[in-house]
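Below you'll find a set of structures to go through.
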Structure I
Amino acid sequence: MKAEQAPFDHRRVYRLGPLVRRVTAPNPGMMTGPGTNTYLVGRARIAVIDTGVDDSAHIQRVAQAGDGRICWILVTHTHPDHSRGALELQALTGAPIYAHPAPLRGIRDEGFRADAYLDEGDVIESEDFRLRVLHTPGHAANHLCFLLEPEGLLFAGDQVMERVTVVINPPDGDMSAYLDSLERLQGEPIRCIAPGHGAVIEQPRAELERIIKHRLHREQQILDLLAIKARASIHELVEQIYADVPPSLHAMAARSVLAHLLKLRAESRVAHGDDGCWCIASR
């Protein structure tokens, strides 16, 4: 599938292909890019993937684009910028809401409720499309991707974002699970990626490889720095490793550094002291 690139005017509905349209929610920002993408999949019956924020104008626009044919509301994960509009869209359309059952402990849409749950291998199927469900934990424990078959278009939620690195934020973010999910996606027949934020990614294998290499590079930077300093706090690690990143982003970078450290501790490669500092684990 060669997806048509389109701009991000949140007042418009853009067609990305014969079966797919996109409406972008009006929540642009440092962590959301142009805003959260809502996708409408299908013709006779429509599945909506990620309703985005609880902005009534946005939800009305999605409902109008569905024209009475919305039959499924699918949620990639229950972070508020992806799921908070689900209940309002349900009120307008009557469509059931589907998500993964794993609960989140950190940032989450506390008012969210699903009518039914999805897990690995489940299928949403209509007359003209088939969406296969992939459970891809890492960014969140309940993160799902949806693969449009046979077109090979992956609706990736926050598993992959255009040109930026996804934050892995414990306790729900798990770096080991995230890397495992990226690696399993490399084995899927993906031709394009439709991310939760940003434009369609036309070279999915190269992008997945880039992200894996980037995360492993950050991991090695942490290990190298701990080998030199003997002991370091997360703040010290961030100041060194992210020296070329604006300080305004350091708080979020610290969350990903913590996720790396927790992965390395589980592998017995680093240890955490009572003073809050981290060090290379003794053998």
Structure II
Amino acid sequence: MIGRIAHLSDVHMLETPPNPSAIYNLTLRLLSVGRVLDPHARVKKLKTALSAVKRSGADHVVISGDLTEVGSLPQFETFAENLHDSGLDPASVTLVPGNHDAYTVADAWAKMLDGPLRAFARSSAGEPGKVVDLGNVVLLPLDLSRHQSIVRSGGELTAGAASALEQRLIDSDLQKRGVIVVQHHPPFGHARGAWQWIDGLRGHGRMTDLLTANPGAQLLHGHMHRLIDRIVGLGKRRIFGAPATVDDAEGTPRVRLYDVRDGILEPAGLCPAA
């Protein structure tokens, strides 16, 4: 039975040691504009966040995408190494990829789940419709990443993934417990069409329809780099976004906590600093 869930997002891990390629580092500078390209600082931020998770007493942790900066193997290896070093039980960690995790190769996520992230594969996003059973709640982790140019940052809910998700949401056995969808992008579109094309979630309309039709479903996401609390349809808040770990101040992790009561997520603030 799960009593508390911790939620962090947008780690944007860099490789250690740094890649010496000038072209590669130009790509990193474009993707990480406004942030210092310090791989050791980013490792330290992740370690601090994971230490906060352990102190919080959370039973399960969700990391909702953009685990790496460009989705390269060395970046995933650095992320995985630090996740292993945290001492968290891999079965208690759910990972989903974000748009940054698919910039290098189209099938990066599948390769990473069969490689450095293998220990976390059973509890992380995989085939459409995957269920992670936590007892009193179930997680439905989604891979919405798509291989694209670095000038775009969108995601995609494919027709197949939407159909598989719908079948889970209408499953009467799952509805008896809390159902929590986990994905990187928020399930809403941008007001401006051009920005939606660049940064939005393809298929967001169907996602919103599914959430509206299934008022027991809740959703955790990242991508926005800030705290998000939204309502779909009538009722309580059901859409929750976490701040970006990459933007944390040194020694001040911003890991979001939720208490689980009768299958419902109740926001419980942020993990306190050490």
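Laboratory data are not the source of any read-out in this text; all were calculated from the coordinates shown. What you see is a predicted model; the values in this text were computed from it and never measured. Cβ atoms are built from the backbone, for glycine too; each structure is taken alone.
Which of I, II yields 1.00 for Rg/Rh (Cα atoms, Kirkwood Rh), as computed? Intermediate values should be presented prior to the final figure.
Numbers: I: 1.00; II: 0.94.
Label of the source structure: I.
When relative contact order in percent (Cα under 8 Å, 6 or more apart) is calculated for each of the structures I, II, which structure yields the highest value?
Numbers: I: 13; II: 22.
Once relative contact order in percent (Cα under 8 Å, 6 or more apart) is worked out for each structure, II has the highest.
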Distance in nm of label points 7 Å out along Cα→Cβ at positions 120 and 136 derived as 1.5 - corresponding label from I, II: I
Comparing I, II, where is distance in nm of label points 7 Å out along Cα→Cβ at positions 24 and 216 highest? II
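So if we calculate mean count of other Cβ atoms within 10 Å over residues 16-23 for every structure here (I, II), which label has the highest result? Let's see the in-between values first.
Working: I: 20.2; II: 11.1.
Max of mean count of other Cβ atoms within 10 Å over residues 16-23: I.
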One of I, II was used to calculate distance in nm of label points 7 Å out along Cα→Cβ at positions 32 and 264, giving 4.2; which? II
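Of structures I, II, which gives 1.7 when distance in nm of label points 7 Å out along Cα→Cβ at positions 48 and 96 is computed from the coordinates?
Values: I: 1.7; II: 2.7.
Source structure for this number: I.
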